[in-house]
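Student: What follows is a group of structures, each given as structure tokens.
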Structure 1
Amino acid sequence: MEIGLIAIGAGLAIGLTAFATGMAQARIGAAAVGAVLEKPESFGTVIILLVIPETLAIFGFTIAILILFTLK
């Protein structure tokens, strides 16, 4: 029973953060296309802004690994 709850917790940690990252990148990506069309020199800034939400998924993955490997 305990291992099942640990697995569910790890799955939720990565799944919910990946979902939130996808939602954020969808909105940022839509705005980024318009910004680059109007001002092409802003491409570098737009790429950086698109990558920032990805750290959320990396944090979720890290937490999932910590949950799985800290078994008692």
Structure 2
Amino acid sequence: MATLAKLYPILKDLGLEDEKANEFVEIIDQSRREGLATKEDLKDLEIRLVKWIIGLMIAQTSISIALLKLF
């Protein structure tokens, strides 16, 4: 929010009213917060990726063994 606070005076210098400049800064701050992933989100993603990778490794090994036995 500190960086966005620097935006407020710039908007005022451009001629925006207090209310409109403040509203603009709040909208940008809200959209910024909604788009960020938390550490918990990243940890959950990591766990899901590990599960998929292990599953695919098992499937690949099984297919390889089946093909070797076939020939």
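Student: Distance in nm of label points 7 Å out along Cα→Cβ at positions 20 and 52 was computed and gave 1.5; which structure, 1, 2, did it come from?
Tutor: Details: 1: 1.5; 2: 4.6.
The correct label is 1.
Student: Out of 1, 2, which has the highest value for percent of Cα pairs over 19 Å apart? Spell out each step's value before the answer.
Tutor: Working: 1: 48; 2: 63.
Looking at the calculated values, the largest one is 2.
Student: If helix-only ellipticity at 222 nm (-39500 (n - 2.57) for each DSSP H run of 4 or more, over all residues; to 500) is computed to be -27500, which of 1, 2 is the source? Don't skip to the answer; put the middle values down first.
Tutor: Details: 1: -30000; 2: -27500.
Working through the options, I get structure 2.
Computed from the coordinates by the stated procedures, all read-outs in this text should not be read as laboratory data. Source: prediction; values computed, not measured. Cβ atoms are built from the backbone, for glycine too; each structure is taken alone.
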